[in-house]
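Below you'll find a set of structures to go through.
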Structure I
């Protein structure tokens, strides 16, 4: 009897994801748009068995780090549900498309530290010139790390 191969997108994996706004539009510069989408992201992550060690809503995209916390955590179903529900919510209020089709993902290697990748995501607004310090940006966060932990990682990178 042959065992069916397990998908690399199910289970205890860590993923760096980028979801782009429709046609590269600036969709995530307004708190009234970001807050309901952020709330939905964190709620669905919990329901679907994921932790979100880092998320950052840049004006034209969402970068996030998702980590499967259960054997049945299915990345594709989680992202599909998130994009569909957030798009429906956005369309009802704004009458425009929210997301570009598809998304990019990368499975983190075993030697990549979760907190280091999270720090890189949360430092994105600094690299983009949107703020002077990562903790000044309003549309990013983590369900796992406190901002002083991230600051320590970023400080070590600079030395």
Structure II
């Protein structure tokens, strides 16, 4: 039974900080909800899929990929357009554009079955983390997913 839900981003964290936060929170299952499971640049190469999965396994954390929770290219393009209009780089963004929020909720979360997701974890799992890259959960779809799961599951959410 899931007792607590966490979220984590990678921007503004070192590799050591990233994995230390997961261990400190006693994460059991790491849920990658990115569309593409890679990040450009050497600074964040540790969250590229293969490296990430290897490091999580070494720490006893199960890795799961939920592409169905990733925003589509069209939804991401709406956010890119908004970022360009405000000259806000993705790595420093602090909130999502309203069009992104609306479309993500309507096109992704509307058809999402949170009870089915909970059943996939089994009774032994109590601490899961949602992962995407943005530093702030308010600047990322993981914040929208976390809010939905908090409502549906009645669990507290903590942003690492």
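Quick note: the coordinates plus some simple rules give every number you see, no bench work behind them. Predicted model, so just to flag it, every value in this text is computed and none were measured. Cβ atoms are built from the backbone, for glycine too; each structure is taken alone.
Looking at structures I, II, which one was relative contact order in percent (Cα under 8 Å, 6 or more apart) calculated from, given that it came out as 45? Answer for the origin of the read-out: II. Structures I, II were compared on percent of Cα pairs over 18 Å apart, for residues 95-150 alone, and the highest value belongs to I. If Rg/Rh (Cα atoms, Kirkwood Rh) comes out at 0.98 when worked out from the coordinates, which of I, II was used? The structure behind it is I. Here the criterion is mean count of other Cβ atoms within 10 Å over residues 15-22, and among I, II the highest value is seen for I.
Which one of I, II has mean count of other Cβ atoms within 10 Å over residues 127-134, as calculated from the coordinates, equal to 12.6? Label of the source structure: I.
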